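**Student:** Heads up, there are several structures right after this.
Values in this text are rule-based calculations from the coordinates and carry no lab data. Note that the structure is a prediction, hence the values are computed from the model and not measured. Cβ atoms are built from the backbone, for glycine too; each structure is taken alone.
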Structure I
Amino acid sequence: MDLFLHLAFLPADDPEASLVFYRDVLGFEVRNDVGHGAMRWITVGPPAQPLTSVVLHPPAADPGVTEDERRVIAELMAKGSYGAVVLGTSDVDAVFAQVQAGGAEVVQEPADQPYGVRDCAFRDPAGNMVRIHQVA
């Protein structure tokens, strides 16, 4: 099979703050930025991987989501336990320094994990967990 990760979705309740984080701090390029009413979907991705993107979307935009479900989603986002993404790099310490300098909320400084990975973690402006693994 010829499969690859094409799109991942993360909720973003403040599109401008998320855009600054993913574009300016992480260095992702903006691939699409569309709105509908008060909602906005921003597609970003690493410049060297044009077929892989993250869609920053309005939380609970699905019309089938009830008000109770919207409340639960907002509570989970506030705790930082709703969305997550794991990124890879060849130098986790350098990326950590860059992201920390960009003002992101640090969850974990670079550390060697007992399961064999060196990584660090941040929260994006919407509270999503962004883990960065050293892969080389």
Structure II
Amino acid sequence: MKNNKLLTVMLIILVSITLIGVVLFVVITQMNKQSSTLEPSIDDILESSVDIPELTTNLADGQFIRIELKIQTDSKKAAEELTKRDFQTKNIIIEELAEMTEENLKGKEGIILLENTIKARLNELMQEGEVQQVYITSYIIQ
């Protein structure tokens, strides 16, 4: 009878320890998931971004555009690659703008269209990472 009580107590302790271990494992796993899905800080964004200096080019309808961009990548290595591909980046921007008219670039939809087009074209080139966002920091159509 004494052995039965001892066995029962040991079994209860063993199950309790196992249950505590499982709960701790789940909590730690969930905390890691939350920390990895956090948005990058502004310092991280700036570190993985590339500035495209002011470009002046013709639009399809004969107008001129002056434009500056900031391109955000997913890593510092991708930003370094994009910096090396500066001439290709400028070429893509000029090609896309040469196909657009002043009317195409009017309003929010026009700007978003241009940003998404440049992003897609640059991602075709990238080998070390990808472009996450293209920001138009300045533009004037004359």
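**Student:** Given that distance in nm of label points 7 Å out along Cα→Cβ at positions 100 and 124, derived from a single structure, equals 2.2, which label among I, II identifies that structure?
**Tutor:** Details: I: 2.2; II: 1.7.
Checking each candidate, the match is I.
**Student:** Suppose you compute log10 I(q)/I(0) by the Debye sum over Cα atoms at q = 0.10, 0.14, 0.20, 0.22 Å⁻¹ for every structure in I, II: which one lands on -0.49, -0.73, -1.14, -1.28? Please report the intermediate quantities before stating the final value.
**Tutor:** Values: I: -0.34, -0.67, -1.25, -1.41; II: -0.49, -0.73, -1.14, -1.28.
Computing log10 I(q)/I(0) by the Debye sum over Cα atoms at q = 0.10, 0.14, 0.20, 0.22 Å⁻¹ on every structure in I, II gives -0.49, -0.73, -1.14, -1.28 only for II.
**Student:** Have a look at I, II and say which one yields -6000 for helix-only ellipticity at 222 nm (-39500 (n - 2.57) for each DSSP H run of 4 or more, over all residues; to 500), as calculated.
**Tutor:** Working: I: -6000; II: -19000.
Source structure for this number: I.
**Student:** Given a value of 0.95 for FRET efficiency 1/(1 + (r/R0)^6) of positions 20 and 84 (r between Cβ atoms, R0 = 30 Å, to 0.05), point me to the structure among I, II it was derived from.
**Tutor:** Working: I: 0.95; II: 0.05.
Only one of I, II returns 0.95 for FRET efficiency 1/(1 + (r/R0)^6) of positions 20 and 84 (r between Cβ atoms, R0 = 30 Å, to 0.05), namely I.
**Student:** Given a value of 1.51 for Cα Rg over 2.2 N^0.38 Å, for residues 28-107 alone, point me to the structure among I, II it was derived from.
**Tutor:** Values: I: 1.33; II: 1.51.
For Cα Rg over 2.2 N^0.38 Å, for residues 28-107 alone, the value 1.51 is produced by structure II.
**Student:** Quick check for you: by distance in nm of label points 7 Å out along Cα→Cβ at positions 12 and 44, which of I, II is greatest? Walk me through the numbers before you get to the answer.
**Tutor:** On the way: I: 0.6; II: 4.7.
Result for distance in nm of label points 7 Å out along Cα→Cβ at positions 12 and 44 over I, II: largest is II.
**Student:** Could I ask something else about it? If mean count of other Cβ atoms within 10 Å over residues 52-59 computes to 14.2, which of I, II did it come from? If you can, show how the numbers build up before the last one.
**Tutor:** Values: I: 20.4; II: 14.2.
Attributed to the structure labelled II.
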